[in-house]
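FYI, it's all coordinate maths here, none of it is from the lab. On a predicted model such as this, the values are computed, not experimentally measured, just so you know.
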Structure P
Amino acid sequence: MKINKEEFQNVNWYTLSNDNHVSVTISTLGATVVAVNTPDKKGNVENIVLGFDNPQTYPKHNDYFGASVARVAGRIKDGKWRDYQLNQNEGQNTLHGGNKPSLSYVNWKKISKFIRPEEVGLVLKRFSIDGENGFPGDLTIDAIFRLNNRNEFSITYIGHASKQTLFNPTNHMYFNLSGDAKRSIKQNQIELKSDVIAEVDAELIPTGNLLNVDGTPYDLHPSNFNAIHP
């Protein structure tokens with residue numbers, strides 16, 4: 001288990017590696033997962049997430065490749081929550097917490113890293129001031145990245161706010177298990193133990209309705225593993 005650090009202009013990349021040739025590279029810019037390198041069944045190690053090799057490329061794109069998304073992932077209709085007017089950065093709506101600034105494209109601070117016999121990890125922190133992008137309350141966000149020797153990679157987000165606010169973060173990784181996007185994802189397999197999906201309208205705004213996935217293309221239960229997607 002080990003952690004390597006690469007220093008670039010204003011940005012650092014940290015690579016977490018386990019004992020099985022699996023590694024995850026994380027950028028302080030946007031607490032972004034730059035790469036997940038893992039061996040295939042033949043032992044060939046390749047990156048299975050989309051991203052850029054050059055750190056300077058990330059600020060030039062708004063695709064959120066591998067980025068941490070906060071304060072709120074997804075869209076908020078008309079940029080309104082209660083009596084608060086939020087930053088409207090997708091037409092009249094708020095997307096991924098707004099962009100003044102976007103927490104996906106600012107530098108997060110490295111707080112700590114840890115190396116244990118079976119686990120390695122990194123903690124990044126970002127402070128969002130009261131009123132940033134229109135959201136109420138000072139908010140401190142911890143992003144905790146962990147990789148263990150069972151080849152399990154996890155991200156935990158923890159928020160501490162000074163007043164009642166919205167907090168619904170996520171990570172925006174794009175996966176292609178062929179490695180370096182050599183092929184399409186049509187041969188990839190996915191399993192999700194989710195019984196419902198959130199209904200959205202034409203603007204991709206959640207309606208508040210939860211729809212059962214049974215009999216739909218979104219039924220990704222273990223019983224459908226190896227089935228061809230409709």
Structure Q
Amino acid sequence: MQAVGCLLYLAMGTRPDIMYATSKATRKNQNPTYEDWMNVIKIFRYLKGTKYYGIKINKNINIRVFVDADLGGDTESMRSTTGFVIFMGSAPVTWYSKLQHCVALSTAESEYYSLNECALKCMWLRNLLDELGIKIKCITINIDNKAAIYNSKNETINPKSRHINLRYHKIRELIKENKIDLKYIKSQYNLADGFTKYLNGTMTRKFKDSLLFKIREY
């Protein structure tokens with residue numbers, strides 16, 4: 001659907017608050033139902049009601065990172081969704097909401113996959129800033145899963161995680177090199193929550209306000 005393409009353009013450019021809903025819509029592009037089309041209409045209605053919101057960039061280069069994951073949220077493939085957002089100051093500069101490549105067997109595992117994906121994006125940003133003459137020593141990633149933090153910092157072989165592909169253990173190397181650090185936060189403070197699941201009305205407004213600023217109405 002061309003409508004979904006338009007939404008994806010906005011979601012990837014200036015409207016991170018619709019990233020999850022749009023990502024869900026793209027999965028139905030091949031054989032959409034009436035319900036799928038109604039969900040797309042809802043996104044457009046939401047955009048119309050929030051058209052004066054946008055990203056506000058300032059001089060603050062302090063980096064904040066939040067990562068999250070659901071567990072088997074996609075009912076067809078049973079794969080989980082990785083979601084994260086990286087801020088510079090108060091402005092989100094990159095964000096992500098996408099199905100993971102394989103089925104996770106636990107919440108800790110899906111969060112671990114998300115951490116690795118997020119850490120790689122952090123390294124991309126770190127290298128980009130380095131080329132611009134801005135040195136970033138260590139980037140802290142905020143996450144609401146203690147088991148994922150433990151798995152990332154502990155290199156011993158765990159029977160519950162020995163099946164995880166080697167490509168997902170890059171996070172351990174980055175932590176050991178002091179390029180990435182992890183911090184536990186409570187779920188209600190995780191700003192990546194809206195990139196992995198639908199939120200209720202109140203939480204949707206809070207999610208939007210954490211990402212965007214309202215500009216002057218003309």
Structure R
Amino acid sequence: MLIKEILMPDGQEFDLEGIAKDINGTQSHDDIIDIVGNHFPIASIQVVRTPDLKEGELSISAHYEPDFDEEGDIAIFIKILFSEEGPASFTWSKNSKKYFLNKLKDALKHEVLHMKQHRDRNFHPGSDGYISDKGTELEYMSRPDEIEAYAMNIGDEFIRKVGKDGAVDLLRMAKKTAQFKNKVGQFLSPDLLAYFALFNWDPNHSVIKRLLKKIYQHIQEQ
């Protein structure tokens with residue numbers, strides 16, 4: 001599946017240039033919600049303050065609700081997580097802005113791919129995971145839908161870091177790559193790390209092999 005086919009339901013690409021101009025300085029959480037929502041009306045945006053983050057840190061989580069989508073309602077939900085410490089505002093640095101925009105794009109692409117997967121099969125829930133223990137994290141992460149979506153995100157992470165050719169090199173040593181960190185101590189690919197950790201760091205596990213194959217296919221399509 002080519003990435004251009006899943007970027008937006010209306011066929012337009014996610015454009016970060018506009019929002020990048022609007023994210024700057026110190027902004028209230030409410031302003032950040034409005035900015036993201038205005039640029040990406042496909043999603044409902046919420047800020048959550050959590051004790052799990054230190055002041056000055058942020059994270060993003062997202063999910064897709066196929067039942068809402070089938071009814072024609074907003075079906076992608078983005079949570080922007082900030083620390084519960086400090087004021088209800090965030091001061092952007094060059095690194096935090098870059099991190100935020102990349103994570104936002106990854107989250108949106110992941111959930112829009114799930115949207116396309118469900119729409120293409122007329123909202124059938126899809127296949128169970130290759131791991132038979134239904135309802136567990138292992139089973140969930142082994143589902144074909146999730147493997148495809150995370151493979152896209154991981155491939156994008158690689159390409160952002162080292163370009164298309166370098167991404168293939170990183171994939172060839174995926175077990176080592178999963179443990180690589182950047183200069184500020186962040187894992188190069190948290191999603192790849194999570195998969196390897198979940199499946200006992202076994203590069204020959206059937207789920208890992210399927211994931212790596214999908215990552216390669218995604219890289220080649222770029």
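Taking -12500 as the value of helix-only ellipticity at 222 nm (-39500 (n - 2.57) for each DSSP H run of 4 or more, over all residues; to 500) derived from one of the structures shown (P, Q, R), identify that structure. Working through the options, I get structure Q. Can you tell which of P, Q, R yields 42, 27, 23 when Cα extents along the principal axes in Å, for residues 113-200 alone is derived from it? Corresponding structure: R.
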